[in-house]
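Structures follow.
Bear in mind that the values in this text are calculations on the coordinates, not laboratory data. Treat the numbers as computed from the prediction; the structure is a model and nothing was measured. Cβ atoms are built from the backbone, for glycine too; each structure is taken alone.
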Structure P
Amino acid sequence: MQQKIVLIGGPGTGKTTIINELVKEGYCCMTEVSRAVILKAKAEGIEQLFLTEPLLFSEMLLEGREKQYKSAAALQTKIVFFDRGIPDIHAYLDYVKTKYPRYFVQKSKMYKYTKIFHFAPWKEIHTTDNERYESFEEAVKIDAYLVATYSELGYLLVQVPFGSVAERTTFILNAISQE
């Protein structure tokens, strides 16, 4: 059975850096969908689609993450890593207090993951860029919504300790290999 492993946490916690390291080590990884959605919107003249139309942005994310999940399931590989999962979408909508259709949660229940690794907010590595505009304080709040959402869905979160890229990557790989 294929293991579908998700890395979650607020913005700027090191998830994508670890995904990039896992790719270098030869693992199959699904990259973060939101950056592509943000860049597409910017090309169409919308500076922050999530801030101006959070539901539209989230529907686009849901479509992208659902496609990722299905394409991962079709791969002949034992492990697939995801930079964020489907439940992240409604966690963010809860954070911005936006109502959303029930199918967001239904899809989170339909597309299940094997293991969730949580990256806690880490002030020393948090940065902003053109696509990541959230302050560290906002990242902490978002993280609380992510933890609550995944916990409500019945997931047990594995806390990734602070450390170097190599240490964090090794921690994750060791946690998976012990199963």
Structure Q
Amino acid sequence: MAELDTSGGGKHKGGKVRSKKASTRVDLTAMVDLAFLLITFFMFTTTLNKPKAMNLAMPDNSVIKNQLPVAESRTMTILLGAHNKVEWYMGLPGKSAPTVDGYGPNGLRKALIDNGNQVASTHAAPDNFMIVLIKPSDKSTYENLVATLDEMSITAVKSYAIVKILPIEVDALKSQGNY
């Protein structure tokens, strides 16, 4: 509501009569109410970012089943260490020196693609694909595990598992300064 202030004008120096000046004053209470109504309307009608989640099926550890033998040339083990570094090797631990890499297209992703292609070309059967074992250490971060799972999704690795790290693998991380 607009109010009209009619005060002012009285007699001053010399007794001259001056005309009354009308000053306007605008009451902004209704405007503030409208602004808060609009803010709440837009807050309730907007869509927030939807969380992005990846399906991860974890096996039941209470039941021990017979395991099928897998050729060691088909397995790639990824060790998640400290300082955003990752080490990987093909086969069994201790038989080959692990390779230290970083994350991203020129690091872990390139290693996954190259090793996957090598396994696919070496083994002629269609069901012989690369199996990846992801082993996070105590010094790795949750972000590193998520980045590794993202790389599994990007490179379309058919079979991967998150398993406990072995003491010999912790020693390998320590020898490279990644633990």
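Which of P, Q yields 15.5, 48 for Rg and Dmax of the Cα atoms in Å, as computed?
Details: P: 15.5, 48; Q: 34.6, 114.
It was calculated from structure P.
Using distance in nm of label points 7 Å out along Cα→Cβ at positions 85 and 101 for the comparison, can you identify which of P, Q gives the largest number?
P
For volume of the Cα convex hull per residue in Å³, for residues 29-92 alone, the calculated result is 77, so let me know which of P, Q that is.
P
Out of P, Q, which one gives -15500 for helix-only ellipticity at 222 nm (-39500 (n - 2.57) for each DSSP H run of 4 or more, over all residues; to 500) as computed from the coordinates? Let's see the in-between values first.
Numbers: P: -15500; Q: -9500.
For helix-only ellipticity at 222 nm (-39500 (n - 2.57) for each DSSP H run of 4 or more, over all residues; to 500), the value -15500 is produced by structure P.
Thinking of P, Q, which structure, once relative contact order in percent (Cα under 8 Å, 6 or more apart) is computed, gives back 18?
Structure of origin is Q.
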